[in-house]
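The following blocks contain the structures, represented as structure tokens.
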Structure P
Amino acid sequence: MKINCFPSIKTGLPVFLAAIALNFAQAQTNQDEIKITRPVDAFGQKPIPVSLTGFTGEAAEVLKFDLYVQGYSFVSPEAAQYVIKGTDNGTVVGSVTDKYARKVLFSRSYNGASLRRQAHAFADDIVQATTALKPIGGTKIAFKSQSPGGNGEIYVADFDGFGAQAVTSDATIVAHPAWVPGRMALYYTSYARSNPDIFFHSLSTGQRRVIAGYSGLNTSAAVSPDGTRVAMVLSKSGSPNVWVGNADGTGLKKLTSGLEDSSPCWSPDGRWICFATKKAERRRLAKVPADGGAVQYLNTAGAANPTEPDWSPDGKWIAFTRQAGDFDICVMPADGGSMNPVVLVAGQNPSWSANSRTLVFNRGSNGHQTLSVLDVFTKQYKDCRRAAGSNSQPAWAR
């Protein structure tokens, strides 16, 4: 079977997450013994063991990257659950065998694109066949790349950092790119007009326009899941607060009144906006109805100074940055719950992929940031290919 694979952005990728369960079973014994199953640790799971043979060079590199950051480990064929074999002589040909079920899951060849794209497509098929997770191999990220002593520009690349292309050429301060769901379009902040303004930028046509250019701060645009509204931080009424408006910047409504509100993000149903704020001189995460209403504070016990939240597309998790001397990536249940946030790795600016399992973030010293991709549940991560300079503030297209 031949598969024609072409470069594309795949959006709306739903997710798979391990459940956290607490089961009480009553044994049928004379003493009615109660057996207790302890909660499963969703974080720090063991990766899925696979073997990979027959691939070399770029194809092997792509397969190892894609699978590792989605929760797989590479072992000998004897120790593997899934045996992956193939060749990459100009065309990727591969098969996957489930050793436990003793059957071949699929065998395919790929053409119609670069070897790199073919390998991404094969990795996507492996993930779908073995875990039911939706693929991420064809997705994109946007980020800020800053050369030493420079101001930086907004770039777009494949999720592993390859094929990076500059979106802006403003030669000034730029920040906080955000994707429009399902479109080749971004919002970001630029000082191109000597003021921190929010721009909408179509990557298909190259056209851009200012959607928030008020005196003072205009930043941190976040697009609603249906693409019709934008949350942003504006200081047009004094303090930086969260506002929401139409996609073109009209119909603005102020949602918050804190002193240092920042980093809004949307719930996947579009009903809530999570953001960072300050209460009683302490950094907090909070959420507010997207149509306006009372602010609700979230429990981030054990994770001081939380900021930069991002809500997983399946609605179950909120990733964020905590500052406790250094910066760390944390994840907490979006519904609050009783589970304290889990510290995953050192880093900042987490952004979920559409599979709600994988995060992109930046790590390193302030002047030398690197983008990395993290499998949340095994805590495995790999660095992306670096664009020129220091790379930070990544946003994953969904």
Structure Q
Amino acid sequence: MSIKERMSGNEAVAYAMKQIDPDVMPAFPITPSTELPQNVANYIANGQMTTEFIPVESEHSAMSAAIGAEAAGARTMTATSSAGLAFMWEMLYVASSSRLPIVMAVVNRALTGPLNINCEHSDSMGARDSGWIQIYAENNQEAYDNFLQAYRIAEHEDVMTPVMICQDGFIVSHGVENIELIEDDKVKAFVGEYNPKHSLLNGPMAVGPYATSPYGMEAKRAQAEGVNRAKDVIVAVGEEFGKMSGRSYGLYEGYCLEDADYVIVAIGSACGTTKDAIDEMRAEGKKVGLLKVRVFRPFPAKELTDALKNAKAIAIMDRAESYSSQGGPLAAELSAALFAAKSKAEVKKIVYGLNGRDYRVEDAKNVYAELERIAKEGNDDPFEYTYIGLRE
């Protein structure tokens, strides 16, 4: 029987960390993820975890220590946000290219310039090509559930790739909701023990070696295969998790999507707001729907375009500005996928919620109204993309 609780997103993920009880957690505090290592340290001090907690002097050191621990054969996790993730940049690539299945909780926050501590996806989206799997949560329940699935994905012999479990800063991380926790024994059985085939303590092994031209490209190709194979593993783990918890997960979630003419595609907490707008508009007879992207890396191009094949108009929503003149990262990748799939739907690219700017039910309704208009009249906007909530 599940355990009903009220928790913030950070509390829920910290509880998942306690239940998994990894071997090592190096971490450095940064808002809004500070509560995660703080809670883990409390659990350890209270005798509820056996994890070796390593307080370090920076996020670069945190990822360096995580790489060393994981390479030695220890199940390892960490957590960070924003500039902390940026400070890890060099080591993110070392971790992924070394095929180390580290799991990191990323509490999404705007990257500095200007300084801001509120929600934005610029931190994790900036690391989208670092070779890490990226899974995003809409709410507290999903943040907890995603973290419990992470090691099963990362440590799978066909994958062996680090995973970021992302949640929206403050909106999810500090917002308190009713959630269902899974009993400790079931979590332990589901996650299982970590028994790596190769580690520094089991024999000679090079970690982060220098790769000359005749070998480096093959290493990159092998790494890409591990990321690509993760799609099937993510789906299989999500189905198995559903049998245990009653909550199944895939690469994406459709909400009123099958017969929808007008579809918003989004990531994270904005999806909950959009669902509220859909419920109200469906009651008025409007055929609107949502495609929530749960997994951004590996990017499920075919799966998303198949899910959107009946849409007349699509709004692709990004909580990050990529300064490409083409919108945000999701818009760029999904637009390319729709083009390759020969989609005839009108596409609207939108940037929203930067530096924590509110995204409201009314905003979602306005997007759907614009989609209905361009489906009938065509997209005559002279700009490649637009903003929601921008003060003119």
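Laboratory data are not the source of any read-out in this text; all were calculated from the coordinates shown. Fair warning: this is a prediction, and the values are worked out from it, not measured in the lab. Cβ atoms are built from the backbone, for glycine too; each structure is taken alone.
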Margin query: Quick check: 1.3 is what I get for distance in nm of label points 7 Å out along Cα→Cβ at positions 308 and 340, calculated from one of P, Q. Which structure matches?
Written below: Q
Next item on the list: Could you figure out which one of P, Q the value -2500 for helix-only ellipticity at 222 nm (-39500 (n - 2.57) for each DSSP H run of 4 or more, over all residues; to 500) was computed from?
Entry: P
Margin query: One of P, Q was used to compute Kirkwood radius over Cα pairs in Å, and the result was 21.4. Which label is that?
Written below: Q
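Who wins on distance in nm of label points 7 Å out along Cα→Cβ at positions 100 and 372 among P, Q, i.e. which is largest? Display every interim value, and only then the final one.
Values: P: 2.9; Q: 5.3.
Looking at the calculated values, the largest one is Q.
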Checklist line | If mean count of other Cβ atoms within 10 Å over residues 140-147 is computed and equals 26.1, the structure in P, Q | finding: Q
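Given a value of 1.8 for distance in nm of label points 7 Å out along Cα→Cβ at positions 124 and 204, point me to the structure among P, Q it was derived from. Numbers along the way, then the final one.
Numbers: P: 1.8; Q: 4.1.
Among P, Q, the structure yielding 1.8 for distance in nm of label points 7 Å out along Cα→Cβ at positions 124 and 204 is P.
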